[in-house]
1. State the single structure among 1, 2 that was used to calculate relative contact order in percent (Cα under 8 Å, 6 or more apart), giving 34.
2. Just checking, which of 1, 2 has the largest value of mean projected area of the Cα convex hull in nm², for residues 48-87 alone?
3. Work out which structure the value -12000 belongs to, where helix-only ellipticity at 222 nm (-39500 (n - 2.57) for each DSSP H run of 4 or more, over all residues; to 500) was derived from one of 1, 2.
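No lab work stands behind these numbers, since they all come straight from the coordinates. Quick caveat: nothing in here was measured; it's all calculated off a predicted structure.
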Structure 1
Amino acid sequence: MAAVRYNSFAEFYPYYLTQHEHRLCRRAHFIGSSSAIASVAQYIDSLNPWWLLFAVVSGYGGAWVGHFFYEKNRPASLGNPWWSFRADWVMYWQMLTGKITW
């Protein structure tokens, strides 16, 4: 099955949200992204590069747990990695500000 091509981020983001309908999937994303932010902050404080690795593992790990265990779908990052990365942070901000429930 061929990947769907999107012409813009504005076109992609509504699709991205349909892949995150399960509340526990969004929570796993939120926890993983929060952990990634904390890990980057720890890296800045310590300059220990292991924190950058932990940021990637915790960020993607949280998201993938959400998809494989709760949403039961394929992470959008596998088909559209850059727009998915951007969309994750937009969704994170919208959850943080209450626009999307988590």
Structure 2
Amino acid sequence: MAAYFISDVSPKDSDAFDTYRNRAAASIARYGGHYLVRAGAIEPIEGDWKPRAIVIVAFPSLEQARAWYRSPEYAQALEVRDRALSRKLILVEGVAEPEGA
């Protein structure tokens, strides 16, 4: 079953942010993940949540998502994260695909 990392990101330093983004993207691909949303336009509909940039990354399973987050490849991106951005991050398990889909 798929799993999704959902981030609410606020960039800080543009050079560090570019470094983080490049390192993270390479490591995501290596662990079978891909971007579904990468800081596109946001239209608040309900509530008072005011995110700056939403990023959603899909992985084939929770195990692969966790393996990526704990990987040495992603650790290289984390080296610059605190300079690059602040964020809120959650990992969410998806739903099973309907039969015949």
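1. On the way: 1: 34; 2: 52.
Answer by label: 1.
2. If we compare mean projected area of the Cα convex hull in nm², for residues 48-87 alone over 1, 2, the biggest value is for 2.
3. Value -12000 for helix-only ellipticity at 222 nm (-39500 (n - 2.57) for each DSSP H run of 4 or more, over all residues; to 500) corresponds to 2 out of 1, 2.
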